[in-house]
Structure 1
Amino acid sequence: MKRLLALFAFLPLAALAQAPGEYVTEGGWGTLVIGPAKGGANPFKLDALGSNFHVCGLEGEIRGGKATLEGDEPKKPCIVTFKSTPTGLEVKGTEGACGQYCGMRAQFEGTYMKPAKGCAASEMKATRAAFKRHYDAKKFDEARALLEPLHAGCGKMLFWIDEGWVRNDLAITQYRLGDRAGCLKTLQPLSEDAAKTDAQLKDDYPPSDWDLYSRVVRATRANLKLCKSAAR
């Protein structure tokens, strides 16, 4: 009986470690997709994005919670472990053996969470596309109804550049609906950077990061100006 209880206690962890589906890190910098089991193994694909848009890319098969990939040296394989946690999977790689799968400023280790309904990368992309269609058609109520729940429920799963754009999209929609106070509140976390000059901000970011973030900052400045002038 004790052996059976021990076996049943272990099964949920093993199942979670290989549960098919999409997992994402907080901040949206890493995405892990695990496929259905085939031949005793689950195929997986992991992509991670680091500073200056250096990336990691790993693919293989998970067997018994581990994936063995070619390492940096012939006799030292890159072993990636997938350990269950209360929120998803803790992913780690063999120290010093997995470098070939990442750029210099990127790494893939971390907690990959099972996203809530509507928060998977594909779902958020679809929601943002639907928002744009409504916004372009001047259906601002419908547009806000799509974006507010995404930002409130999935904001922590968004990559920081995307989160900045979602804030701006929501803020300008609030402005179109006459909600100036809401617009200012939505943009508040970006307002400190918006108040600085490009020259002051540029040195704080690697070149590729700044190239994208500078567009978010400029949009924030424009939208803050609109909402502040309308609120007077």
Structure 2
Amino acid sequence: MEVLFIEAEYTRKVELCPEALEYLKQKNYRKIGLYASVQFVSKLENVKKQLQEHNIEIITSRPDRTSAVSQLLGCDNYRHSLNLAGQELAAVDAYLYIGDGKFHPLALVFVQKNSNVKKEVIVNDPIANRLFIVNETDVAVILNRYKSSLMKFLTARKIGIIITVKPGQEQFKPALELEKKFPDKKLFYFIDNNISFNQLENFPFIETWVNTACPRIGLDDQEKFVKGVINLNDALRAEEILRCWT
């Protein structure tokens, strides 16, 4: 079956609300990492102009798997997925996200989960014309559970690997790297189109799970995995991540 994806552009004017401009002024931010969801990414010219008028430098990029510069995918929550150089990441005073809801901007919080430098994520909602902040406090419980799942993975012997066949998310071949990295573990592969969380309890011999589909499943859905879950990229670097986890 052929599938056609059509981007739904926001048709109204997009600009920073007065509250956002005042907040940026108060914080004296000089370099802002600018991102938006696909609905708003083509409407950033006014936002850029406002930032430039306040002498704020814009740092942005075209993240992995996106079709436009500054477009942010909520499922990309690793530092390298932003495609920003290390010096650019360090130079950013804060991130500014244009869009509604918390799903996408929280990806920018998760991007920093293994970093010693935490940058504020400012959200300007052009629909509600308001400002709100998301930060590590919003995901503290999730990250604590995730750290516990990382520790559990290292000591577990029987690992369930969740594979989806959805285009763009299927990661079967990369998951085979786990066999090379952890030859002492016994790996079981569970392949489906959709992940049915309630079916996982039918496999009580699994000690913990590795998710290879959307990385947000391994973070936002921690409570749905009784025995814990981590994402594939983190499983391959579990010891390193735990060493530098703060």
| Cα extents along the principal axes in Å from the coordinates reads 59, 46, 28; which among 1, 2 | 2
| query | Where is mean count of other Cβ atoms within 10 Å over residues 123-130 largest, in which of 1, 2? | reply | 2
| field | Identity of the structure behind -8000 (criterion: helix-only ellipticity at 222 nm (-39500 (n - 2.57) for each DSSP H run of 4 or more, over all residues; to 500), calculated), options 1, 2 | value | 2
| query | A value of 20.2 was computed for mean count of other Cβ atoms within 10 Å over residues 99-106; which of 1, 2 is the source structure? | reply | 2
| Which of 1, 2 yields 22.4 for mean count of other Cβ atoms within 10 Å over residues 91-98, as computed? | 2
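We did not get these values from a lab; they are worked out from the coordinates using the rules stated. This is a predicted model, so every value here is computed, not measured. Cβ atoms are built from the backbone, for glycine too; each structure is taken alone.
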